[in-house]
Structure 1
């Protein structure tokens with residue numbers, strides 16, 4: 001696996017549409033870690049899923065109902081959540097915003 005450039009400029013980073021009302025921007029990675037910004041329109045859904053990666057996320061803006069392993073919590077700007085490897089999780093965007101996700105190891109499926 002390669003690694004990202006040292007400096008990631010917002011206007012020079014590819015934005016990928018990943019689902020209706022949802023875009024993804026990879027902010028940096030190597031084989032050990034990946035940082036990703038996911039932007040959501042109101043009503044967009046991050047479908048329930050699991051993966052072997054450990055994930056820690058920060059709510060950069062907006063309002064989200066996050067479900068992890070059957071537990072639900074409404075989170076707003078400044079809040080965060082942690083997903084252990086293999087746990088089923090997802091979210092619903094209640095007010096348009098963005099989530100910053102960190103994964104270890106990196107999500108090769110995003111590249």
Structure 2
């Protein structure tokens with residue numbers, strides 16, 4: 001099973017431990033909103049909150065490309081505050097785990 005399938009399974013099952021286990025100890029998340037970077041330890045509470053939230057909706061999740069070095073995904077997200085975004089997620093890999101993730105998001109207007 002590739003990393004995308006494992007991430008999808010963890011997300012579908014809202015299993016934050018399984019999701020976090022796929023992140024390398026040196027993991028860094030680059031926030032598209034602010035340009036700041038956070039470590040795995042700093043990202044963990046966000047992942048746990050996302051997995052616990054029943055009002056965060058992820059739709060049309062798909063893998064655009066994956067190999068031993070990179071994973072590119074796209075998904076639509078509806079957030080608890082009523083906003084929606086189309087999100088491009090690009091992750092690089094190290095030692096079979098995700099070591100860096102950057103996202104780009106386009107707000108989607110709700111009619």
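Computed from the coordinates by the stated procedures, all read-outs in this text should not be read as laboratory data. Keep in mind the model is a prediction, meaning the values are calculated, not measured. Cβ atoms are built from the backbone, for glycine too; each structure is taken alone.
Which structure, out of 1, 2, was FRET efficiency 1/(1 + (r/R0)^6) of positions 26 and 82 (r between Cβ atoms, R0 = 25 Å, to 0.05) calculated from, if the result is 0.10? Label of the source structure: 2. Given -7500 as the derived value for helix-only ellipticity at 222 nm (-39500 (n - 2.57) for each DSSP H run of 4 or more, over all residues; to 500), which of the supplied structures 1, 2 does it correspond to? It was calculated from structure 2. When relative contact order in percent (Cα under 8 Å, 6 or more apart) is calculated for each of structures 1, 2, structure 1 gives the greatest result. Out of 1, 2, choose the structure whose coordinates give mean count of other Cβ atoms within 10 Å over residues 2-9 equal to 9.9 when calculated. The correct label is 1.
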